[in-house]
Structure 1
Amino acid sequence: MNIKEKERLWNKNFIITCLTYFLVACSFNLLMPTIPLFLSGELGVSPSKIGVVLSSYAAALLIIRPFSGYLVDVYARKPLLVLGISLFVLTFLGYYFAVSVLFFIMLRFVHGLFWGLSSVSANTVAIDIIPASRRAEGVGYFGVNTNIAMAIAPYVAVQIYDAYHFNALISSALFMGSLSIVTSLFIKVPYRKKLDKIPPISLDRFILVRAIPIFLNQLLLAFGWGTLVAFAVLYGKGIGIKNSGIFFLFLAGGIVFSRVTSGKLVDRGYLHQVMAVAILLISGGYVGFALVHDIYIYCIAAFLIGTGYGTLFPALQTIYINMAPASKRGTANSTYLTGFDLGIGTGMLVGAWLADIFGFANMFLITGGLSFVALFIYWFNSRHVYEKGRIICP
């Protein structure tokens, strides 16, 4: 294989990997905005209890992510990927029988465990496939699939829920998840030398210790995504937006718009500028979302927030990957994903509590304020931590 072929990004293997993660992410995100609708409309559950249900999966992710990173660094990655996706898809069957808050909490927790293994495995396999010289660009394109799923699937889910109710959604999620199992079987993972011995369990096998300051900064930004995916639809209905699911279409538009260019800018050395612009867009989007109750601002804010997060995701993941040796890529990915898990779970739980007390508009205003704080922390602390701790030739 010549150098040119090695540096090729869009090969068959990378496309199949992207398709696999897109399908499994779609199946997962079909239920994210509709569980609150089901719990609120069918079971009469309050926002604070809905927050507990939604955050239970994030609690499971916090438990399983570090172990998943260790597993994919030590054992063969493709079998772990196929196993994780298969168990994840089978768990959807439980939603047919979920009729109480306690059952939902338990089911979401189990689902979170298998989603954690699947997502860490898929991200690490993708990074193994992407050429090192095009890593940020490749991570950006790979992330487009997942973030489009996070945006489009909720929109489709609202349409299915309104027309055919909750069980039809479960069936749709099962179908897409089953397709992802099939496509995952065709992924060819690059050869990796087998370890002479299993490394001892230690803290740095579960979390990228040198990146902890960046991890803490990330929590403030992930908090907003948690409030967004959990309550954007309920908030839209509350301010009179008839089809509030349209929010996710504009969110997806912003993500696609930013993802295809931000990775290239990071690879060209503009990492910190990209991060600063991303956080500013996120902050401004939340403030507009909270203060102006109008369909046009509702959509514009969605586009700005999508552009911000679409820019942020590949840049932030590249930071973690560049601070880890190749033998700890699973740990780096696990740390990156755990940061979002913890922040998203906190956003769902604390956001629900804030909404109960202050209303959804003020909750999103507080979210925008936290994003502004994250910008100052990044510029005056996190970027220096990265420059000091990065590995030039991972």
Structure 2
Amino acid sequence: MNTPLQFLITAQDAKSKARTGRLTLSHGEVDTPAFMAVGTQATVKTLAPEDLSTAGCQIILANAYHLSLRPGDEVIAKLGGLHRFMGWDGPILTDSGGYQLFSLAPLARISDEGIDFQSHLDGARMMLTPERAVRIQENLGPDIAMVLDEPLGFPHTRDEAGQALARTTLWAQRANEAHTREGQALFGIVQGGGFEELRAQSARELLEIDFPGYAVGGLCLGETKVETESLLDAATDVLPLDKPRYVMGMGTPADLIRGVRKGADMFDCVMPTRHARRGNLFSWNGRLSIKNAMHAEAPGPIDPDCGCYTCRKGYSRAYLRHLFQAGETLGQRLMTIHNLYFYQDLLARAREEINRGCFSSWAEEQLAGPLGRDPEGPPGGGGGWRRDRSGRIVSGVSARE
């Protein structure tokens, strides 16, 4: 099937896998490396589409599983598709629902047929097959749809990773056969758990299906940062150079820099938006908490050098702290705009350094500075998590907004 997706690599770093590119989709162009704001329920929480544009977002993400439950993918199709439904005319990517196998594990049963979910809304059961995941996303009409996959939390055995890999490949084949919508690109997802050789195997198997783009899933789910990099390396060593690579669920500003260094072109994570609603703000000087009493009378903006709407308008940290303490939605909105702008600015600077031929030294400088020292919470910035004695995150992660 012919798709309008085009991907042009515009520069390549000489000392790493980092590259810049331009991704052309049905609803516009995206400069890569790119960060996608997470709008699970067809909205990035607290923001209007105009706010997203102001923050520099070129592409956003929504979740097909959640939208199929409420309001229903057929309802959205009748109303003109997801772009018209949410008033966003730029590119959209939808996740298929495979991650909910992990985040909603107590409500899901898996087999080769698909994932049997119990709705977290009303308890009704739903069998999400690879074909149904495709049909839902064809109804929604995003520019990029994702195949159904099986991610694993850490730790796990090699046998468990091998079984999940085999099922993910089987589902990718079925999804590809079911996909018929013109103007929409379907991406495959590399799995393989915590084993480099299985990651490479998964990538090779997906290449035989020949998707227009590829994601690397099942990362930032409890492994160490060193493991994340080696597993991503194993996948990008095999994935084709001329197609976009999307790393799902990455994470902190340092994660993005490391991911770009390993050849990733697209990222998403709830961290900037969720942290903003909790009063945690990102800047080139590191993370700050607006809840801290030191900001109670601070007259200056979050970052005087920041170009976001919130900082340019001169909203003081004292005012933002007041809004947060008072539970006012405006504070969440202004801080979310700032955090998303920072993430967009981070990748814009990464693109600039790649184009200048200076990315590797810039990346080392950033990772050795405040961004690299940023205290790291659980994947996705979620709660309800715990670590075992080795320091691994082993349960309770949620990336749902």
Structure 3
Amino acid sequence: MRTLIQNATVFDTDTLDFVGERAIEVEDGRIVAVDASATANADRVIDARGRFALPGLIDAHVHFRLVSLDFRRVSTMTEVEFGIRMARLARETVERGFTSVRDTGGELRGLMSAIAQGETRGPRIVRSGQMISQTGGHGDVEGGPREVPDCACQMRHTAFGIVADGPDAVRKAARHLLREGSDFLKIHVSGGVASPSDPLDSVQYTDAEVAAAVEEADHRRTYVTAHAYLPESIQMAVRNGVRVIEHGNLLDEETARTMADAGTIMVPTLVTYQAMGDLGRALGLPAANVEKNASVLEAGLRSIELAANAGIEMGWGTDLLGETQNRQNQEFAIRAEVQSAKDLLGSMFLTNPRLLRLEGEIGRIAPGAAGDVVLTERNPLDDIRVLADPANLRLVVQAGEVVCER
């Protein structure tokens, strides 16, 4: 199948600017030419005159497995219910313009298989698989009391995470996930908002446990990312080779310098805290989680300013859960309060492809890249908030096929 998008003002990722009107030719899912004028016959021709063409959007922190903020309901769902909800979330993600995502925690093999077989539409997914957590950590999501284990080697798991204590158990969990096809590993080194049993200010894991996960990822030529808020937790992760920090809301200046010196990337996710603050109670989020959310929400923009001032490279993510995932595009508007449009588009189209390890394939409109294109009638460099409302994305093309036309 050949699709031709004519007369589009095309975004150039190398310069982070628009380069004038071009014709974009997509054949069998990939861009084959970007020319000043149309040169080929096509199965579908799209006139994009007056519109601005961007690569398909990329979200570097999603959770398709976390299908609801009502955690009690989630704990009783069948796999069929999960599948139906996950398929809907995946389809709606693409319709909002996000053709590639990095899922940072949860069992997704069924969803990915359904997308690959055409049973549902969804984005290109790069995944960590289940999160690795200590007992009582952010990835220990089972509520209620648990029997005392017979030995330190015992491990528990859910569809969301693997609970592993001690370097040997962490190593085993890492090897299992890599064997099962995880593209990278995710660990938790501080408390979290959405988890039931860990204080927000808790430090989780030790140097030896973090180092074990990093060593296993290194051996597979991939990397470890860490959920982290606290400066102490972030510094522990960085000194043991963790290459990406998710969130980082409680970042301080000293820790920002440490990250910058190490070349560690940070993926802020501010919209999720806003969404949980607005909707959490009504959707069943427990009161203790709502209280934890408030403390990281107010620190979010400050952490981005600290990171930018220190020279930390930042990705673009959302971390939205369940019913709040329809706010995905609003991360643009929130971060626009402290970052320029070019900085935000650089996070999405330069940094995110490296986090997904798909450089050259996504994040650009160029021959050889995936045929993923979004069209808007307004220039996002003039006001990046145009991308904060999916209604402004007049056309979403994934692998040369029109997914959504408004």
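Please treat every number below as a calculation from the coordinates, not as lab data. Computed from a predicted model, the values in this text were never measured in an experiment. Cβ atoms are built from the backbone, for glycine too; each structure is taken alone.
Source structure of the calculated read-out (helix-only ellipticity at 222 nm (-39500 (n - 2.57) for each DSSP H run of 4 or more, over all residues; to 500), -8500) within 1, 2, 3: 3. When distance in nm of label points 7 Å out along Cα→Cβ at positions 27 and 339 is computed for each of 1, 2, 3, the one that comes out at 3.7 is 3.
Between 1, 2, 3, which one scores greatest on distance in nm of label points 7 Å out along Cα→Cβ at positions 267 and 291? Mind dumping the intermediate values first?
Numbers: 1: 3.8; 2: 2.4; 3: 3.0.
Going through 1, 2, 3 one by one, distance in nm of label points 7 Å out along Cα→Cβ at positions 267 and 291 peaks for structure 1.
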